[in-house]
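So, here come the structures, one by one.
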Structure 1
Amino acid sequence: MILLTNMNANPTRQTVILTTLGLLAAAGIASGVDVTGVCEAPNTKFGQNVSYKLTGDTTFGWLTGAVAGDMDLNGHAFVMETGGGNRTVFSGAISGTGTFEWRGGGVPQAGPSVLGGEKPNTFKGVFTLAHGLLELDKPAGVDAIAGDLSLGTMGTAIVKLNKSNQINDASHVTLSGPGINGIDLNGHEETIASLVVSSQAVIQMGGEPATLTVGDCSACKWDLTKTVTVNGFKSGKDQLVFGKNDKGLSKEQLSRVGFDNPDGQLYSAKITSNGQVVPATRVSAINPPFDVSPEAKASRAKIYELSGLASLTGKGSPLKDAQTIVFFGDSITWQNTYIDTIDKAIKAGEGTTGKAIKLVNRGINGGGVVALRDGADGSGYPGNTAQKPFAEVIATEKANMAVVFIGINDVWWRKTTPEDFEKGLRDLAAAAKSNKTALVMATMTVHGELPDGKNGDDPKIEAYSEITRKVAKDTGSTLVDLRRAYVAYLQNQNAQLRVDGTLYFKPAGVLTYDGVHPSAAGTELLAKLIGDGIFRSLSKK
């Protein structure tokens, strides 16, 4: 065997060793590799099907990719680093003693990370998912987790079952750390020995009937300031069982369990004589910062559940052949996500397929209203190109319509005064009118995602959004009130009621991945709202 020495020890010698191992693996000569230290991209160095034996504590870096070979921990600590939008799939068998820690289990851009393969894992130590989403995907009844399981030591961590019985029946599961941690049964069955709750926790049942059977936990030490929310529980179909009788949870533990049912209401829990935990009475919010009643939620949903994009691209679309729409904005526009979504809808729409509709991205990364009006030396789309002033761009592009979505940077760090912000918007509107270009003007969205308006720069965002509303009205521009729609959406989707009557607000990850830039759901919402604005503008008489 050849030893992979510490990555920092001798770069020249390390390169020779890695190259040699890579050539051997590629030639099919090496069936196993001894490893220790940090290995950033093991597949590149050794090949995908190589098996590993740890000779010291080892870390595989975020470029690991797919690992098909087996791993013998050999009494050492192993860390799988998954990050940077990459996806890791481990399908070999994990054996030996030691520790196994998986950091970051997959992101929406790359798809989930997976612990799969046909062979059982026999490693009996603690398997830690520090943060992220990790799918367990071995055949039903084959152990993906053979020992104890710890979730959330570094942040939110969720294990999702792609098949039933992925965790050994004797495993003890601990939910701890700063995030919201839990198990997504995904419509499957699972049995574990115990559950310790030291963080906010979720149990997701899934679309199909699911069952989670847990041993008697009445003596387990739970953090009684935390709650367990059971999502999607279908009475008569799903089962959640603790122990064998009504003593499987203590009264204090039971009081921290809530059921968020498919009807959208939260219920407290009760335990039956055979250990089944089921919904009891409806929970009401205590002193909520806004109305969380079903009636209020339905009213808010009407603000953002708009059909304009469907009407824009459907039969009878007001879009004409060879029309050009130019989009102006900051990095949210520059990223091209919501514009691309609108473009795909136009290309596939019943009323727009085959029409030569031109969508032009003129977002400026880091831009504000003055940069749109006056142009920029760099940071324009695509890449980092220079951009001409607004008036010149719409004239050159022969724009039938301009969409202006700007303001976050003006509020956040550009420190644009309210007077200059308003003047900038009015100058854009005047230029559009002079060029006979229809104008759609969108308010800014959020800096942070707390729906009660207390996070980040939200008070200023609201004030500057009001300026946008006023200018749009005064100039006859079509207004897309993204701010109002985002707040309505987040109040409905981000305010999670807990069984103790408190509300939890997720700081990011609902409509944004960082508090500003759109997630997949944010991109879809932006496309629908701005698409609706385009439709309304074209439909004006």
Structure 2
Amino acid sequence: MVLKEGSNRSRGREAQHSNIMAAKVVAESVRSALGPKGMDKMLVDNFGDVTITNDGRTILDEMDIQHPAAKMMVEVAKTQDKEAGDGTTSSVIVAGELLSRAEELVDKNIHPTIIIEGYRLASQKALETLDKIAIPVDLKKPDYLKKVAVTAMGSKIVSEYKEYLADITVKAMLAAAEKQGDGYKVDVDDVKVEKKTGESLGETSLITGIILDKEIVHSGMPKRVEKAKIALLDASLENEKPEIDAKINIENPAQIEAFLKQEEAMLKGMVDKILSTGANVVICQKGIDDMAQHFMARKGIVAIRRAKKSDMEKLARATGGKIISNIDALSASDLGEAKLVEERKTGDDKMTYIEGCKNPKSVTILIRGGNQRLTAEAERSIHDALCVIRDLIEEPRVVAGGAAPEMEMASAIKKYAQKLSGREQFAVRIFAECLEAIATTLAENAGLDPVDLLTQLRANHEKGQTWAGIDVFEGKVSDMTKLGIYEPLAVKKQIIKSATEAASMILKIDDVISVAKMKAPPMPPGGGMPGGMGMGGMGGMPGGMM
């Protein structure tokens, strides 16, 4: 025995078929979720929590997949989500198709390395084609930003409110964008997304500032402060315990009194220091002592404690304040500013709104919705919309949607395949057909005839109609640019890259060795009473008792 007992090994065709089959199953599971007419999935985890979504990454994350090759497909969706934020379903479908069609070539005795080389050549051609057809965008006009956000949300549960939500997401991202050299830089994390169940999606709003899911610490403090000067502290307003163990010998009550007075004086000193800078709102990342709360309430200062680190950073960007770790170093120039700080009841909870910041580099979108599942899906949809807006701000070029770019790439790759003389030609042609799978899936999900539409699309692209795609609502082939359906170039590029790399990686595997799982340790023996005490102890009773 070379391998440990209980290990499994599958080689050659068997290993390849097993891996490709697992990847195909994963791709099939998200296939019906593609496009504006895609269906949603209900996922129930082992605690009974329900998620309703059609976001490819969320579906695969919640499915808790075990097969190692299938896990690589989940990685494709994660990479796509991290890099581009949208196109997760498309990338998994393309990767699944690439593997499914490669299986046919393997069965015809074409070596996997030749297929991988063909895929590499085809993906380069696809990326070249995308670069050639991409439409440059002028960011001074936010029309395209709104259009890509509407397209990203058009296939989600929230599609009914896509225009309204797209407006909010564009405003939020433009507020957070910063000019760097010739272009702009923007981070999705600078837009805080809070969700509260209640009202409807139409009541979702953009706050020019930050909402904290916290309430004001002391009931005696004002609940509303206008023209707020905000101190952001990363230090606790408490008397710190000494680092080393110390003992104090107290001999009479007067000494206790003096000791407590000293503690009180230290806390009062901290509050006075904050007052001297002109601050009337304190947001603290750590704790605030009850005595300090009392002093602040008397002076009319509003305080919030135990704010999250991420919220503190957003507050610094929104209000223009600095996060201070040492109270003694706090000065008036470190304070942030906001028109209004107010505690409001939102849903069942009290939340603190810090709004009306002068030049906020961080803002908040407050999502409302009829139930928890809806607000959670709205949060995922808004995240996708924010990501596509970021992609476009950082690389201002777009392509149309409705499978038009995929068909254009497929057309270019087929022409390119005819110039190749080696066996790679087969793999290159198959790559083109795999891209057409996006059009087929869109048609199937909309209940249309994929064969008719695909034939028509091919003919239109041959005639040079670059933006001919599927209008799923009308059930026909249309010019996607006239319908205003656009996607960022970055999303399409990432789909090609991640799908090709995942398919190549899985194809290259010809040996799967899985080590035996560890057995659980045996239970301790026993079950008898401690100390071996049985009923035998009763045998010593006096014999005359009958």
Structure 3
Amino acid sequence: MTIELKCYSNCDDVFMAWQVSDNDGQIAGCLGFAIEVKDSNGKVEALHNLKGFQADHPKTGQTQPTTTWPLQTYTWTDHTILIDSKVQFQVTAMVGAPGQLKRGPSSGWSPVIGLSTRAGENTCAFFNRGMIMSQFVSRYARENKLTTVQELKSKLSSDVDSPLMQFLTGELGKAIRGLVQRAQQDPSIELYCAMFELDLDDLIEDLAQVGTRAHVLLANGSVKVAGGDENSAAAQKLTGKVDLHRRMTAPHGLAHNKFVVVCQDGKPFGVLTGSTNWTLTGLHTQINNAISIENAKLAQVYLDQWHALVEAGDAFPPALKAGNSRVREGLSVNRPNDTLVWFTPVPQVKGAVDGDIAELKALVNAAKEGILFVMFMPGQEPLDSILQQQQNGLYVRGVVSTLPDGTKDNPSATFKIMTGDSFKEYKLDVVQPQGAAAAGDFVSTFTRQQFLSGMGFAITHSKVIVIDPFGDNPVVVTGSHNLSSTASGGNDENLLIIRNCPELAQAYAVNCMSVYQHYRWPSSQHEAAQQPAIAGAASGYLNTGDAWQAKRKNADVQADLKFWS
């Protein structure tokens, strides 16, 4: 009997999937699997599990090695490996009884896995760990006697250098802060920044230190009244120190970009874009991403757009929209003609799906194997087309911070996802973030409503779609664009589409799956609370017999294993 293990990584996580190849996948007496990791020096350690056997009376937050408390699953995301590490993994069935487990069949050691931001020859992908509705943040809050989300936010904002804040910001925060610090140290570098929101004092001070080599186009945020300015404090601190330009478009439309063009000796050579606002929430308490690409042609496209936005002032003139309606293509990142860039707003035709949204629909409809995504507030399209691809039999896994009210009902839906005070029918493959209730030695987390009222409007703020990451034509979609007609027709946005870069597609796929797995269990808890007959699905303890292995025949588990293995 053999266990076949596959491992995939990005800069922050390793996602693993394994299958048992003989005896219909059943291992007699198996109470779960141990995962062990071996570093470059040959040191072997078992990963730990927070979920234990009830007879062990687990204490809140207690963990044990997976050789003692094995994992009763066939997929796992490991968040413990540090950047730049070179490691190998091994999965072993643990058989017997609680407290008397022995090793059974094993996968043997995987090929060496490297954790790196590098995701292609000239491309890097960065992610944070902004999961406030989580066990580690909840335990931190309890230890510091923080009973409300408002108290937690105040505590976090008081010390951005604290270990928790550095953990939450991850490689994403390091990348953004490192970019500005690099410009401080190298007088040949200039930064052209298009920013929607800016409130972190350390980043404001660092930009000021760059001086007039920092060209900052700063919006007025998402204010509701004309003349309002969410970024007034940041603007005041930057005035007279950087080359500051204001674009005060809200509330008529949002100057929603978050990109930086890097120039050296007067020539553009790279661009950083993605979903991340340079704010406390953007870097630390939401799920966000950024991508950096060293490519002179692509950087010039973004630099031209920066100048066009400055020239537009506080308006959306016809000339700007007409220029935006031309897709920029043929921008080679990994292979010739593999990159497309859309800028918005683009001219809209009432009732039509055109331009950038039509591009997204076409990409989704061309998918052959699967689609993964993390979104904030998408529109009907391309989300409806993604859900239809799920109906067509493709693998779909995703998280949406807030589902659109009008999204079509999924005829085969079996789970309900909370939207405000009511439930709507969706398949659990598309998860809306929830907090978790206490179970076993798991503590309860802050709830969705507590987060929205006390921390901010976005739980997952990334705007990412990954199509066929392991296929012949992988696609990654990212940028500031909220993947909606509202963003397309009313806001300054950038939509970056990169094809045929498998390293980048893998990095983003791992991130999407990590976020999805994190929020899937709390969503299952919410479903179980509504259907007492399946309440045991939300148990916080390990099963003490081998019948748990029947889950391998579950359609969702089978789909996971087929796609990732």
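Laboratory data are not the source of any read-out in this text; all were calculated from the coordinates shown. On a predicted model such as this, the values are computed, not experimentally measured, just so you know.
Percent of Cα pairs over 32 Å apart, for residues 40-263 alone was computed and gave 17; which structure, 1, 2, 3, did it come from? If you can, show how the numbers build up before the last one.
On the way: 1: 17; 2: 51; 3: 41.
Checking each candidate, the match is 1.
Can you rank 1, 2, 3 by relative contact order in percent (Cα under 8 Å, 6 or more apart) and just name the one with the largest value?
Largest value of relative contact order in percent (Cα under 8 Å, 6 or more apart): 2.
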Thinking of 1, 2, 3, which structure, once mean projected area of the Cα convex hull in nm² is computed, gives back 29.1? 1
